[in-house]
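Following are the structures in question.
Bear in mind these aren't lab numbers, they're just calculated from the coordinates by the rules spelled out. Source: prediction; values computed, not measured. Cβ atoms are built from the backbone, for glycine too; each structure is taken alone.
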Structure I
């Protein structure tokens, strides 16, 4: 389907959500952060830049095809008030992406610049785990205002999170804070949250001068909602959850500050494309 367009994108600020390794809940956090920010009145875009393992198309039950404008720009899908673009809606699920660095860079340029984002306050980018070519490319293309590190609390994950922290530092990408996923589980017999893993996150945060902005306990309902195509915070009653409120408040306050900073400098923000 093709539509007419002004071909003008204005993205006021962008935030990368990354992790040192896969499987720690980065994409789940990205989906729910985008929904939480939207609930606060921001115009939000969610870019699934995890090109090798896209998850957002599954989390939001997106079709495998996207629309395009008359000039060939990709039209992102819209779900729950946010605009979403995922490689999972562009490339067939059973097709492996065996790409080298230059091809990765061009693909990520397309996923950012050749898209009809329109007016966006905050673009959340769910980035591939690790510190390779995709991170370098996205930092260059988006010039993000900040980043969030997602990890699990044990040293196996934190060691890799440290590498990501160092990469963000070298790329001059400010780290808003750390989110610990699977920080514990709720024990009904004791009526409290107990640790799932040996917890090394507190010392890691102190040693690296990082703020812990959220600790998400293991919760089967979060996994179930993502599997159903309706992430946890798409249900308005879950927005009252104190754990998620803390995360969303920290990120929204950072984003508001960066948006005002950009306006005071008489600039649009991270990405302005006017064809």
Structure II
């Protein structure tokens, strides 16, 4: 069946509408599973099972694996391939619509379609109490935005938002040649560990909207941005605070953004 599966999976044409790219190197898959540091007691959620190359290693290390795959063509093939595996459930669903609110301490892993990177971050925020860590590969440029520091061009609303909820770490880069079809850019594998409590209590969707307004004028000074977009009376009150109003958005920390958000 393995030979048959390898031939069958090659005939599945990736859908551009789903931004499908498949990890084509087993050594990379093995490395991803190694950095998960599974003990055999964890339940793992794999996002985008794809060709099953990562799944093969996960089922050997995890207590149980939930494999989410939106493409029914792949689910049908994978169901046959893994039909004798007792610690795997394959689920044909869009991960962004999948509810894990009843789960606890999940380990999440996956090679994320580049087109859903930002929506997936919001999905993780929604369920950040339900998983213990996520090891995900994103488009390298996207990952660098998540990891960026102040005073850099990559510093963005997503950087600040995720700083509030996660410990973030870059693990390694996957060259684009290890994917099929080969994307235009490489991927970066990174770890996100939810904080026990957010650094600041905010509604993440509203806080993100606030940050996006600010960063839509990132070359302007913060005081001018606030005066142009928010209640002027509140901004004038804010000006009484000890704050460097000459700074631009990329120079402002999460702590100071929270101060502004809380008072507007």
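To which of I, II does the computed value 18.9 (Kirkwood radius over Cα pairs in Å) belong?
This value belongs to structure I.
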Query - Structure responsible for 28, with relative contact order in percent (Cα under 8 Å, 6 or more apart) calculated and labels I, II on offer - result: I
Query raised in the report: Given that mean count of other Cβ atoms within 10 Å over residues 56-63, derived from a single structure, equals 20.9, which label among I, II identifies that structure?
Result: I
**Report entry** Answer label among I, II for the case where distance in nm of label points 7 Å out along Cα→Cβ at positions 80 and 168, calculated from the coordinates, equals 2.2
**Finding:** I
Query raised in the report: A value of 2.2 was derived for distance in nm of label points 7 Å out along Cα→Cβ at positions 16 and 88; which structure in I, II was it taken from?
Result: I
